[in-house]
Structure P
Amino acid sequence: MNDILLLIGRSLRNAMRQPATIIPNIAISVFFLFVYNSGLSSVAQLPGFQGTYLGFILPVSLVSAAVGGAGLAGQTLIKDIDNGYFTKLLLTPTRRLAVIWGPMVASAIILTAQVVLVMLLALVMGLKVATGPLGFALVVVLAFLWGMAFAGYAAFMALKTKNAAAAQAATFAFFPLIFLSYTFVPKEYVTAGWLKVAATINPTTYVFGSMRSLLNTGWDANALLVGFAVTFGFATLTGIMALWAARGATKMTS
């Protein structure tokens, strides 16, 4: 744990020295929130729509922040590989898990801070969280876990390709998942059969559902359990993939 905390602190300090790597992601999330809420808010007037459209579209901004911010973990590892720091770490008693988890958790912490900023902006815009402060906190926890999931994937791609451009491209390849879901309207209003199938197998759908229940409709135990299970499962899978890639990199280094 001490190794992990030290490497988290190092990754956070490096990120704070380069705000240009953080600001664009916040700007994109705010852009999504403003544009979609102002352009599609009339959807809330459809029969049977629950809550506000701001609460419905906010998860799209939060998940996009998670996908965009997760690339920081991969970029950190690639930079360390290029300048030789990664090899030096492997020659120390530092646990291999800490070498991977340090950048991953730091990336998730930074994007969680971004999520909190976007949610505070939504509150200023008039958002009323249906489940109160606890629901607000659970949305942040979901965003953190989703960020860890994508950070693990970014770390895996960075260690496998050892190429910054390839790792970044692989991370942004997940952006279509945001739109292959019930992104702009509830599922009751989606008529395309192929989109319903894509949304059903898309893990992002269940993250949206759990966040929207907390923000818009109130406590829904089923939506929360499914959302947390999918998010935790995805984070576990990508974390294992990153650790496996790290072991491969260790063998090649030795």
Structure Q
Amino acid sequence: MTADIEVSKSGGAQILRLMRTAKKNALTGAMYAALCDAIETGDDDDAVAAHVILGSGGVFSAGNDLGDFLTIARGTADLGKDVLRFIHLLPVIRKPLIAAVDGAAIGIATTMLFHCDLVYATHDATFATPFLDLGLIPEAASSLLMPLRMGYARAFEMLALGETFTAERALSAGFVNRIVASDDLEATAMDAAHRLAEKPPEALAVTRRLMRGTPGEVLKIINEEVVAFRERLSSPEAQEAFVAFFEKRPANFRKPV
């Protein structure tokens, strides 16, 4: 476990709170492991009806820690096993997953939302998937799920053009259920979790399974994305993007003429 993930329970809900506020809740390997452990434990706990994931400090999450990506790009590490474990877990979580988003949700912090059953956001929430700007490609089956949910044009806007979506655009695009005031965000998510806890659990599980379908196609796309993601991480484009990010300068992807 890690202090950067706070796990608690309330009224049938398991609460997973990202607590690495000094780094805008950017996810480390230890945080991925803690999230996976808690979700798997909660899925096996009859007292847990739903998982609720929250940020802290006015930020949902800045996504994967870019320092880890730079290490991989330099050839001194590989995609962490707990990153892969988390991505593969998302489509097979057996109980409803609810997200409450305040502030920035970047990269995996946005793509994970397409595996959630309910997403609530504040007016200050923003959503971005800047993979291409880092010389990378989409992950967590977002190359499949985002076009299905949002339509190709809006998904391309986020995944390729790199547009940041406001809460209002996310609501219109269909991956946010409701926009609420910051002071009401956690209570709104918890109210939904408590309402789900009052439902007949077996009927809820079957309903959710029928709505979501079998995860085979999603897992197939995840595996294809992982192969391409690994290749892109070691590419000159990714190395230039990460170095430019840490040097606080624009990346130069154009070869000299």
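Which of P, Q yields 26 for relative contact order in percent (Cα under 8 Å, 6 or more apart), as computed? Structure P accounts for this read-out. As an exercise: FRET efficiency 1/(1 + (r/R0)^6) of positions 9 and 209 (r between Cβ atoms, R0 = 25 Å, to 0.05), calculated from one structure in P, Q, equals 0.60. Which structure is it? Considering all the candidates, the number was obtained from Q.
helix-only ellipticity at 222 nm (-39500 (n - 2.57) for each DSSP H run of 4 or more, over all residues; to 500) was computed and gave -25500; which structure, P, Q, did it come from? For helix-only ellipticity at 222 nm (-39500 (n - 2.57) for each DSSP H run of 4 or more, over all residues; to 500), the value -25500 is produced by structure P.
A value of 5.7 was derived for distance in nm of label points 7 Å out along Cα→Cβ at positions 17 and 193; which structure in P, Q was it taken from? Going label by label, the one that fits is P.
None of the figures in this text is laboratory data; all of them are computed from the coordinates on show. This structure is a prediction, so every number in the text was calculated from the model and none was measured. Cβ atoms are built from the backbone, for glycine too; each structure is taken alone.
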